[in-house]
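I've put the structures underneath this note.
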Structure P
Amino acid sequence: MRYRLTFITGAAVGYVLGARAGRERYEELRKGARRIAQNPAVRNTAETAAVNGRALASRAFDRVGERLPGSVTHRIRSLRERRAGDEDDWGTSNT
């Protein structure tokens, strides 16, 4: 119950502060976020981090995969197959 009350309080405070900032401030923040996301250096760093994270996760799974329950290993393998060849939101490959 305590966590639910904390969440509701946080949501209410966020709503009030967001309503006071108004639509103009929201649009400014949105444009700034878009400008950052479209920066080539940020995109390259995000792609590198994603590739390194997937490689690390793959190595970790290879090491502990046999100790996981069969349902978990099956789910991980099916997710790997589904993501193979897909492109992410940045337009880069998920390799």
Structure Q
Amino acid sequence: MGELTPRHEEQGHRGAFFLEKEGARLAQMTYTRSSAGLILIDHTEVSDALRGQGAGKELLDALVAWARQTKTKVLPVCPYAKAQFEKHAALRDVLSA
């Protein structure tokens, strides 16, 4: 994504990893925290400006790196995230049992 770096925010039980340019959110992957150690990825959205450039995967990679660092388990509910976990075995260590 070049100059765009994934950022993370969490407020209450909701959070998101996102790509932003000049204050406009161009892509985001949102989650709901169901407990201290478990999040549910519930939505991934990528603007037409970034579609097909790997933005969704970049957000998922950032989320997985964060989950590993914080020892958070992940349950993908979003169809995109589910498909990526099925496709890439290297990401599955953060999945909830």
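Coordinate-derived values only; no laboratory data. No experiment lies behind these values; they were computed from the predicted model shown. Cβ atoms are built from the backbone, for glycine too; each structure is taken alone.
Among the shown structures P, Q, from which was the value -8000 of helix-only ellipticity at 222 nm (-39500 (n - 2.57) for each DSSP H run of 4 or more, over all residues; to 500) calculated? Source structure: Q.
Source structure of the calculated read-out (Rg and Dmax of the Cα atoms in Å, for residues 28-75 alone, 11.7, 35) within P, Q: Q.
Assuming 1.5 is distance in nm of label points 7 Å out along Cα→Cβ at positions 4 and 52 as calculated from a single structure, say which of P, Q it is. Traced to structure Q.
Structures P, Q were shown, and FRET efficiency 1/(1 + (r/R0)^6) of positions 44 and 60 (r between Cβ atoms, R0 = 30 Å, to 0.05) at 1.00 was computed from Q.
Matching task: 9.9 is the computed value of mean count of other Cβ atoms within 10 Å over residues 12-19. Pick the structure from P, Q. Label of the originating structure: P. Out of P, Q, choose the structure whose coordinates give log10 I(q)/I(0) by the Debye sum over Cα atoms at q = 0.10, 0.16, 0.22, 0.23 Å⁻¹ equal to -0.23, -0.61, -1.15, -1.24 when calculated. Of the options listed, only Q reproduces it.
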